[in-house]
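Quick note: the coordinates plus some simple rules give every number you see, no bench work behind them. From a predicted model like this one, the values you see are computed outputs, not experimental measurements. Cβ atoms are built from the backbone, for glycine too; each structure is taken alone.
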Structure I
Amino acid sequence: MKMTQKTLHIINGDSLVSRLHDIGIHDDQLVWREMLCEGKTVFNLASDDFKNARVNYLAQFEATEETYVTSFLKPLLETNYKEYTSIVLWFEYDVFCHINMIAALSYLKTKKLDIPIYLVCSGWIPKETHLKGLGELTDKQLLKHYNEKITLTKYDIMLANELWRLYCTDDHTIFKEFVTHKSSFPYLSNCISAHLKRFPDVTNGLNILETNILKIIKKEKIKSIHHLTGYVLQYQGYYGFGDLQIKNIIHKLAGFFEIQKEQVVLNRQGHLALDHIKSFYDLVTDDTIFGGCKKYEYCYHPTQQILTKHE
């Protein structure tokens with residue numbers, strides 16, 4: 001007797017729920033409401049240690065344990081994955097999405113499923129100048145992406161599991177070895193490289209996104225923090241951060257700029273940092289953690305594209 005085809009879609013945000021219905025996809029959906037690219041993580045998503053680590057981190061955004069369990073953990077842990085004949089993951093080209101994606105695949109690996117797992121991943125669109133998120137695609141483009149979805153291999157899932165395991169450790173230097181690994185993930189190498197650049201540059205103590213914000217302030221006529229936030233959101237490359245995350249980074253950089261005559265301008269420290277003349281490592285150091293790795297225990301070397309332990 002032939003089994004009835006039943007597909008589960010794991011999607012990267014609530015905005016896609018109605019969009020899939022609009023293009024004629026009415027299968028079951030599981031919405032991934034997490035941002036594992038920031039804060040402490042634990043390898044086993046089903047463990048109390050994972051839940052406690054995330055609840056503690058997300059408390060700063062006024063998320064409670066109850067809302068976290070209801071919106072993310074309960075749907076993830078209580079879904080019966082074995083009732084499906086295929087699973088489709090909808091994640092984008094950026095670091096924000098890729099870290100969520102490898103965690104999702106690591107969790108699915110624990111279910112020992114013998115079914116096809118697919119990936120719909122947006123990014124470069126022909127004749128477009130910027131990378132596009134799934135929510136930015138037209139219905140026609142979204143359907144085309146779905147029809148051309150990527151079949152993930154057992155190696156891809158094993159690789160995602162290994163990367164998630166590594167992300168949850170206190171040493172991310174080994175990520176460098178995975179930049180050249182071949183896989184079915186079209187943007188994985190870009191995201192690994194971008195992740196390494198989230199650590200402070202060995203010369204000025206700022207990471208690449210923080211330095212790029214200073215470049216925008218110097219180059220453009222920025223009228224306000226709100227104006228600056230919009231610029232950074234548009235020109236952040238492979239990070240995929242939301243406005244709240246960008247505003248937090250800008251707030252951290254407050255010592256490098258000032259507002260003069262309705263324009264945001266670099267101060268002396270901003271120019272010294274941008275020109276890599278002085279290191280501000282000690283000024284900006286905080287307890288930021290990526291997975292299991294403390295941001296300020298490592299330095300990024302742009303010429304060799306490697307991380308080393310901070311001396």
Structure II
Amino acid sequence: MTLSRRTLLGATAALPLAGLARPALAAAPMQDGANAPFHRFKLGGFEVTTLLAGTRTVPDPHTIFGLNASDEDFAAVSQDAFIPTDKAQFFFTPTLVNTGSELVLFDTGLAPEGIGAALSAAGYSTDQVDKVVITHMHGDHIGGLAGDAGATFANAAYMTGTAEFDHWNGTDNEGFAAKVKPLADQFTFLDDGGSVASGITAMAAFGHTPGHMAYMLESDGQGLLVGADFANHYVWSLGHPDWEVKFDMDKSAAAATRRRLLDMLAADKLPFIGYHMPFPGFGFVETRDSGFRYVPASYQMMLG
């Protein structure tokens with residue numbers, strides 16, 4: 001028996017559309033937007049995890065970034081990057097480095113709850129952290145050091161820059177007094193070139209604060225810069241290093257530091273983690289006209 005194409009089409013058309021007529025048994029609920037709270041990759045013999053300890057929307061970003069840029073220039077740069085001018089999304093991204101012998105945490109977020117939740121999602125507890133390195137003493141970096149229950153990292157040693165600690169120790173800053181001073185006798189102090197652990201070296205990056213530090217990671221021939229707040233936004237700060245940022249305490253020194261580090265990252269094609277870059281917070285830098293462009297990492301770090 002042979003069936004023509006016309007016969008088959010006719011038979012198909014005659015079939016009841018049972019699947020289409022059946023009502024849905026249940027509607028799937030809408031889910032709120034969310035980010036995975038951690039991202040992990042290998043760097044030589046190190047394992048590096050970025051932790052989303054918090055994120056929030058902030059209005060009127062031109063009152064924070066590009067203080068010396070005109071409204072027209074700020075709007076044009078924003079439009080070119082497909083981002084609005086009336087609000088921005090802030091990210092707070094501590095970095096966890098497993099060297100194989102130590103677990104080293106860079107910065108602690110806004111509060112113990114945020115860093116604790118991110119660490120837990122990544123498979124760690126706060127008690128497992130061996131060293132806590134504070135890049136600088138702004139509240140969104142020291143906030144997770146302690147809370148109502150006391151110190152967050154029960155078994156950790158603490159490290160920070162000498163100049164940074166000395167500056168804040170001479171002020172009446174409430175955050176420093178509450179979070180850092182009670183731990184002061186547990187801190188080791190670092191200068192430019194100081195060692196956190198084998199393969200982790202302090203790098204002076206002053207300007208954002210008087211003793212702000214970045215940290216170079218090197219393992220098995222691979223490198224990465226933990227850049228902290230040397231550039232606070234991937235367009236309005238990194239892209240235009242001479243644009244002034246409200247939170248930079250010495251704006252000219254901060255601009256010089258930005259340009260120096262961005263020149264290095266672009267020339268060496270070195271990846272970096274930025275505390276306020278869009279999560280997961282790491283990528284590359286390329287030169288663009290008189291400034292730079294942020295290139296988010298894709299699969300480079302998956303290739304070994």
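The greatest value of distance in nm of label points 7 Å out along Cα→Cβ at positions 248 and 272 among structures I, II is that of I. Here semi-axes √(5λ) of the Cα gyration tensor in Å, for residues 72-215 alone was calculated and came to 27, 19, 17; which of the structures I, II was it taken from? It traces back to II. Could you figure out which one of I, II the value -10500 for helix-only ellipticity at 222 nm (-39500 (n - 2.57) for each DSSP H run of 4 or more, over all residues; to 500) was computed from? Here the read-out was taken from I. Where does the value 74, 41, 40 come from, among I, II, when Cα extents along the principal axes in Å is the thing being computed? For Cα extents along the principal axes in Å, the value 74, 41, 40 is produced by structure I.
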